[in-house]
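Pasting the structures here.
Since every read-out is calculated from the coordinates, none of them should be taken as a lab result. Please read these numbers as outputs of a predicted model, since none were measured by experiment. Cβ atoms are built from the backbone, for glycine too; each structure is taken alone.
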Structure 1
């Protein structure tokens, strides 16, 4: 399951530098598959989103930090727990019930993002 940031976010930014996949972005910021990953060319995420890896994608939230589900691996293969949740001072980094994934799938996503 990917992690999401709820609207309780205080926009402190503590989570952003902790993400090994660069899946966390400030509200209203465009994101790219290639940001902080090895993704190149036309990229198809495991959650179905596809685009040129370097093409800017629309923000998921305009008001607070957000996590791109196609880039979130819950830190599997990097850390024992999601680092965003570990550092969040208001506990707004929570499991995303709309993007449930097994550990194997999360590791597969990590392998796609980081060759």
Structure 2
């Protein structure tokens, strides 16, 4: 079962650069961390001061090890740069689908929709 952790950060505008540098320092070596499948930083298109840090992990144990790491402690240390408390969501994903699911649904639409 894959595990995904999403960290949502609403940053003070004047602290945006410092937080972004911290996030970038976390992403660079993530591929080297055991069990890390992906790591990404995403900016909210409606609010440039909101960042989402999303990473995928092979197992919950590997995610837990990451959350105990010094690097994760540095992330938690950015709390004084945030307007709101950091929000963390952890998802356990038992099944994933890809484009084949989209194609299957769209084929059903064509059969149902009048021409």
Highest-scoring label, criterion being mean projected area of the Cα convex hull in nm², for residues 48-103 alone, among 1, 2: 2
Source structure (of 1, 2) for distance in nm of label points 7 Å out along Cα→Cβ at positions 32 and 56, computed value 2.3: 2
Which of 1, 2 yields 1.34 [Cα Rg over 2.2 N^0.38 Å, calculated]: 2
Origin of the value -3500, where helix-only ellipticity at 222 nm (-39500 (n - 2.57) for each DSSP H run of 4 or more, over all residues; to 500) was derived from one of 1, 2: 1
